[in-house]
Structure P
Amino acid sequence: MTIRFGLLGAGRIGKVHARAVTGDADAKLVAVADAFPAAAQAIAGQYGCAVRSIDAIAAADDIDAVVICTPTDTHADLIEQFVRAGKAVFCEKPIDLSLARVKRCLDVVRAEKGTLMVGFNRRFDPHFRAVRAEIDRGSIGEVEMVVITSRDPGAPPVDYIKRSGGIFRDMTIHDFDMARFLLGEEVEEVVATAAVLVDPEIGKAGDFDSVQVMLRTKSGRQAVISNSRRATYGYDQRIEVHGSKGMAAAENQRPVSIEVANGSGYTRPPLHDFFMTRYTEAYAAEIAAFIAAIGGKGKAEPSGEDGLIALALADAAVKSVAEKRVVNLAEVLA
């Protein structure tokens, strides 16, 4: 069975998903929509699909599923529109920047018995999944502590910062989902610190560029997240899980994994420059998982509820920084 896709949004992440969809033998990219016709036409020309409006894609009989890559403030409305149209929906994170709006959206998904998967691609990274497999195998015993390092090579434009929802909802949200993926228990408490160390303009825009977060579960398991908008050495993505019997870790990845030794010492190639190349395999794997879920061969996970909890953790971190205290997740989910 071939799943026929519509792509909503032809920007940077839209291009990533267009490549993932067209690279899957069980998928076909039928149409693309974008507010900028030239962007949509570029993808249509590259992959041989049609350019259509969003409403036309919703009404189309030749489209089974959509990938939503539009601006965040359109996600919830589009999810509702397409589940009502009977399409399976894959949506980039977050569903919305408002917890209340996310809850209303998920009510519609449940009422329509729709299929919704949220794009936390890092769960599908083969290196991170291998760490999770060792946890499941019992190789390191009971999970006790998780350390997540996620640092971007450079900050996005300030105009983007202003509409992003802030570093916790835009960047750390991926790490909140990864922490849940690795901890094996739900987080109860959040404490965060934040600073502006990279660019004063980010602070003027009301955001931070350097943050640390500690998460704690009911049993006392802990996760520490380190984020920065500046890593001069490349895209820094590492995880470590310490357990009662040992430790499992996933190191930074490079486009070529070699080491050169000569009279100057030992050298290795630089890290990936950003997420488009670092997580190529993860994007392909998550689309494959979405296709499998549509075909009844698995669950659509991460789910809308996973998206809701990740956003709640982000809100708790914002609250922790503002009020300089530990925040219980129940406070923001109420």
Structure Q
Amino acid sequence: MNRSARAFWLSSPGQGEIRDVTLTGPGEGEVLVRSLYSGVSRGTETLVFRGGVPASQHTAMRAPFQEGDFPGPVKYGYLNVGVVEEGPDELTGRTVFCLYPHQTRYVVPVNAVTPVPENVPAERAVLAGTVETAVNALWDAAPLVGDRIAVVGGGMVGCSVAALLARFPGVRLQLVDADPARAKTAEALGVGFASPEDALGDCDLVVHASATEQGLARSLELLRAEGTVLELSWYGDRRIALPLGEAFHSRRLTLRSSQVGTVSPARRASRSYADRLALALDLLADPALDALVTGESAFEELPAVLPGLASGEIPALCHRVRYAGPEDTA
């Protein structure tokens, strides 16, 4: 069995390279996985790529199987789907999801992989980590039947949240984004679309995921009295100004953060991280979620692709990375 591999590393902010890796194991309780696909979450990974993780958040922002430290050199990523080549009989040959960086083969503990349901294609399963974020956000937000809801920011996270909210009965739902091209994505997800200027107000709940000061301010404007903005954006090292004077207090508005690093308090007593990820994979049986994958390239192209994603030259929600066959992944 081939025990060599290649991995994508951020050598320094704005510069990436592919490095050779020699694998050991797997030992007892471990699996050897050959990557089929990985995904680049444009928001978080491009922030890491440009060196925008503040020093105060270096520990909090570590990915589960990260190597190196911010700002670099660092091996970072968390959307990987592969096939188990060696391990327990019940997993060998299975397609699995793992929170692993971009690497052709890797060895991890058995409990670090989650089998992909048979009705979920491996190509779509790379979205599991982001759909898991959306699941946690909705556990935090606790939307109700018939709510008036806006999702501000049509990136990967915002679209994942909108896709799940589209299943709630009786809701008035809009995806709000300054880019008119996001209307096509909203249509594919079965969600209404509006520009920030034309968005419907009087919302019970606004989920903000644009990672912009303007988007967060507009989210507050869209609320009814005593409404809630759930903040999903990660701003890295940027400072954000908000209009918390004006009517913020008189209308008793709520601004609440949500983050996937811990299971929502609303479900912490009854759901584990594994339960949450398994649920996300089950939800990916919906083919409408294919709309969140907006580009694909080969693993070898990552050093050239990441700068384009970071600059916006390559527009993307989730950019999928394709790996070669088993004879070519060394």
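What follows is calculated from the coordinates using simple rules that are stated; it is not laboratory data. A quick note: this is a predicted structure, and the numbers were derived from the prediction, not measured. Cβ atoms are built from the backbone, for glycine too; each structure is taken alone.
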statement: Value -12000 of helix-only ellipticity at 222 nm (-39500 (n - 2.57) for each DSSP H run of 4 or more, over all residues; to 500) was derived from the coordinates of, among P, Q, structure P
- line: Ranked by volume of the Cα convex hull per residue in Å³, the structure on top of P, Q with the greatest value is P
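Of the structures labelled P, Q, which one yields 25.4 when mean count of other Cβ atoms within 10 Å over residues 96-103 is computed from its coordinates?
Values: P: 17.4; Q: 25.4.
Going through each structure in turn, the value belongs to Q.
Comparing distance in nm of label points 7 Å out along Cα→Cβ at positions 272 and 304 across P, Q, which structure shows the greatest value? Mind dumping the intermediate values first?
Values: P: 3.0; Q: 4.4.
For this comparison of distance in nm of label points 7 Å out along Cα→Cβ at positions 272 and 304, the top structure is Q.
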